[in-house]
1. For relative contact order in percent (Cα under 8 Å, 6 or more apart), which structure out of I, II has the highest calculated value?
2. One of I, II was used to compute Cα extents along the principal axes in Å, for residues 49-224 alone, and the answer was 71, 33, 26. Which one was it?
3. Which of I, II yields 0.15 for FRET efficiency 1/(1 + (r/R0)^6) of positions 217 and 345 (r between Cβ atoms, R0 = 25 Å, to 0.05), as computed?
4. Ranked by mean count of other Cβ atoms within 10 Å over residues 73-80, which of I, II sits at the highest value?
5. Quick check on the output: 25.0 is mean count of other Cβ atoms within 10 Å over residues 209-216, derived from one of I, II. Which one produced it?
6. Determine which structure produced the value 23.5 for Kirkwood radius over Cα pairs in Å, calculated from the coordinates; the candidates are I, II.
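Bear in mind that the values in this text are calculations on the coordinates, not laboratory data. Predicted model only: the values in this text are computed from it and were never measured. Cβ atoms are built from the backbone, for glycine too; each structure is taken alone.
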Structure I
Amino acid sequence: MRVAIDGLPLGSGQGGDETMLTGFLTGLSVAAGPDDEFPIFMSSGGAVPDSVADDPRFPVVRTFRRLHGIAHYSSRFPAELAAYARKQPLDLVFSANKGPIWAPCPKVLMVQDLSFVHYPNHYPPTNYRLLMEIVPRLARRARVVLTVSEHARNDLIEGLGLPEDRVFVAPNMIAPPPPFGADDEARGATWLKEHGITGPFLLYLGNLHRRKNVVRTVRAFIEAKANHPELAEHQMAIAGAAWWGSEAEHEATADAPPGSVVYLGRVDDWQREVVLHLASALSYVSIFEGFGLPPLEAMARGTAVLTSNATSLPEVVGDAALQVDPFDEHAIAEGITMILTDDRLREELVARGGPRAATFTAARTGQAAMTAFRTALAPT
């Protein structure tokens, strides 16, 4: 089969979309056959994932310049698909969250979650209107729809009225962590100190989207420190890019002891390894997720996880994380206290976490994707 891939998120710094697509392509490289082909349509500034950069089954089709939103999906991308298909027939076209208004072949759409439906006030008005206009329409017109968890699948079926036999789950994958030795640890400790992290710390990793619940987590951390003297030396590190409305995260630290909450901003790949390896624990108590990758990334590196008992997160973490109600600030504070002070609990979570993360393989992602593609090509 030949499936065109919309590579717009690649190299975009768009966080979840780029990470998902990178893992999805890695999975295809493992599960696809030698005669399958996945041309990646991307701008001249896009970055091809290392996992497929030298794979001839993933040729790159460069566009002249980068376009966004409606301009990309209503004109440029459909025109490129049509021009390509005149030379080499396409069986399917795959896009994440948004897609071409028209295509010369059936479409497969990946929708990671419907957070914009459930929490419209968490999005800039223009983004919200675009998502509401495009995603439901494309999902209903797609030959099949892929998503990343059973929770998200059920939400798509119930929320958009999609037929059950047209919605498939291809969970995100976790790549094996790169080596992180004593030299990295020493360099990482120095880097953290230069950025104000001087002792044990609780980590939040991810963008500052409002549904990530960072404001409530910061307040809960401040509460935990105030009520438990044994946490006096602990800090909280927030590693992630700003998002629309994320000024509230900084306002939430007004009552925090000086230096107890440190904003690291967006981190690069090596810095990401530093914070994941050296944190005492990860806190990821999001109120809404389609999947939730950081908990598994922490588990894969031997770091204990505190997370939410809502939406997809229980499905993802299983019994390998401490779960709390993300809407209850006091419950989050109690969870923070437990995971930072109970050594036995952390050891138990770490022992479960590694094997749990190891189940989210590239082969699992790729096999699920190929099953969905074959279903899309089957006679209706």
Structure II
Amino acid sequence: MRKISALLLLVLTFNLQPAYAADPLPQPFFNYLSSKYLADPGIILVDGTTKEVVYQNGADVLRSPASVLKLTSATAIAMTLDSTTVFTTSLYKTEKRGVFVILGDDDPWMTSSAKFRDANKRAYTPTLIKAAFASDKKLKKITLLYDGINGSDIYYAKRALGRRASVAYKALGKSIEPQSVATEKIVELKSPPLYKMINFALLYSDNVLTQRLAMIATARNGYPVNKTGLNDMMNDKLSGMGINTVGLHLEDGSGLSGGNRISAVTVSELLLKIRSEPKLKIVYNALPTSGESGTLVGRYHETAPQAVGLIKAKTGSTRHTVSLAGFATSGDKEYVFVVIADHVGRTKKLQNAARSAIDRMLGTIVKPTPITFNVPVTQALTSSN
């Protein structure tokens, strides 16, 4: 009987989830944090479950975050549109021979770069223009009206086609109803679903795609499509989610501008929302994994091999900033962390040293999720006889 009771206690213990108690951070964590290459960064470490701040230093200081800012753009578009949203761009004939019209809904996946088209299977703007000439092989020159397509795509389409095509480009005026001039559809290009574009933007830190997604979010939320509108939209969107936006200032949606400002506190609160909000699951899933994918694929193998596969985070790097923000697995819990070092040296060697310090620091707190065995009580009792 004692044998059975002891076994029963053991089985029940395997199925209990122990209460979380914050462990003191190891000394090597602080050794790496104090690296001269990080130059006193803003840092915050939060228990993802209890939301308890485990450690912070300079976390409320406004800093230039580099591409960590892409987390705000991805959040804004994910909270604005359905994750399965697809953007369409079509070429139509008009009633006048030689005059065509491109109608789109500002597809962020569109490109006029053959390099991006081939590497990423992007919708290619010159395809539409070539289709116009192909529809009437006697045409030597055409007029192309357009609406709902990024102006830069038209500009680079001109460069891509060069003198091979004689095309007069003209944006449709606001007084003209686009559908009123379109007659027969010639060709249609579609983007991938929104969640796939968010995945690509964050996984590979695509500046152009992220900027376009941010501006679409700005327009769809009713703000002017400019820097002021973007900044106002983002402040309103994040504060409406209960996130502290004190001092938040955006010059762009990609993080390229040195004029962007955000605190580690704001980023950490955003990450907590990304972790818990169902609509933001696509943002969480899009983050690169340490040593395995995206912009983190080449990191951690040498600096902190124990952390490979245990960190999901957005990287950031500009002339003076090295940053990393995301989630770190530590046994049966997950930390939310933000590190923004915006006073690092400008050379590649100094920036690599800063990244190494961040990676080694996080390597001191990660641990694999423990494997638990759930043995049915009846089976355990039977096997004990």
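1. Once relative contact order in percent (Cα under 8 Å, 6 or more apart) is worked out for each structure, II has the highest.
2. The value was obtained from structure II.
3. II
4. Structure II comes out on top.
5. On the way: I: 22.0; II: 25.0.
Source structure for this number: II.
6. II
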